[in-house]
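Read through the structures below before going on.
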Structure P
Amino acid sequence: MSELERTGWRCEKISQRHRDWGYNCPAVDLDFIVTEYNHGKPVALVEYKEKHAASPDLTHPTYKALKDLADNYSPNAIPFLIAIYCPDDWWFKVIPVNQAAIEYYKHVSGQFITEQRFVKSLYLLRKTVLEASDIEAISKLKNVVP
């Protein structure tokens with residue numbers, strides 16, 4: 001039997017109903033997974049986890065499935081990462097999951113980085129040159145690390 005809904009804020013009815021479908025129909029509720037995209041094309045998968053969340057087990061079938069999606073995106077693999085965040089000061093810590101993320105985030109992997117630096121990395125996944133409006137938006141974000 002799968003675990004019970006812990007928080008109650010997600011769509012609990014479908015979560016519970018899915019459990020009724022049986023053991024051989026596995027799924028998992030993730031903390032907050034998003035597809036970062038540009039012009040309708042995925043550029044990254046990001047699992048956001050609040051700083052107090054349990055450490056992710058990257059060997060779990062859930063992460064293996066998401067890694068497979070990111071690795072086999074055509075024509076090129078896209079980064080799949082876990083972004084640990086602090087909602088008080090808005091700093092981040094990137095945990096790359098696949099090779100594309102390891103390569104893209106090698107300069108900050110495992111380090112605390114500012115919200116500005118993290119968001120800039122998301123912009124640069126989409127384009128090689130930031131526009132003045134991009135720079136202005138980023139400059140309004142937090143610029144602290146613990």
Structure Q
Amino acid sequence: MTSSVSKPLLPCVEVPPEGEPYLRGLRCSGCRAMFFDRRSHCASCAARDSLVAERASGRWRLFAYTIVYRSFPEVAVPYISAIVDLDGGGTLKGNLKGVDADPSTLRKGLPVDVAFDVVRERDEQGGSYIGYYFVPRGESA
């Protein structure tokens with residue numbers, strides 16, 4: 001993937017001119033809570049001006065999921081909509097790929113990794129966007 005021509009789809013996706021995309025969160029310097037959206041204060045301790053941008057690293061684990069069987073036209077179903085937790089704080093929602101949409105193969109605490117890909121959406125000039133998804137740890141992204 002050529003990250004130099006692609007833009008981040010969401011505020012938490014960082015696409016450096018050189019190197020691979022990554023997730024960026026905002027960590028509270030007071031209570032250490034991590035958030036992946038735009039905000040001006042900590043939702044955990046209410047501190048203002050305490051949020052510092054930080055590269056999200058560590059281990060992600062599946063917290064909850066839904067198998068979606070009905071969706072918009074042109075969206076392949078079934079797919080797994082997942083909520084994952086980052087060890088050390090932070091929760092993020094995204095699709096889980098690389099595993100069958102079968103409840104017998106999914107369990108709370110399943111270790112996952114974040115992966116990135118160019119999404120279908122284009123800007124007015126035809127430029128591409130990079131989004132994220134999750135895969136079981138050890139699976140090829």
When distance in nm of label points 7 Å out along Cα→Cβ at positions 37 and 125 is computed for each of P, Q, which one produces 3.0?
Q
To which of P, Q does the computed value 0 (helix-only ellipticity at 222 nm (-39500 (n - 2.57) for each DSSP H run of 4 or more, over all residues; to 500)) belong?
Q
Identify the structure, out of P, Q, from whose coordinates distance in nm of label points 7 Å out along Cα→Cβ at positions 13 and 117 was calculated to give 1.2.
Q
Highest-scoring label, criterion being relative contact order in percent (Cα under 8 Å, 6 or more apart), among P, Q:
Q
Given a computed value of 7.4 for mean count of other Cβ atoms within 10 Å over residues 69-76, which structure among P, Q does it belong to?
Q
Please state which of the structures P, Q yields 25, 22, 14 when semi-axes √(5λ) of the Cα gyration tensor in Å is computed from it.
Q
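None of the figures in this text is laboratory data; all of them are computed from the coordinates on show. All values derive from a computational prediction rather than experimental measurement. Cβ atoms are built from the backbone, for glycine too; each structure is taken alone.
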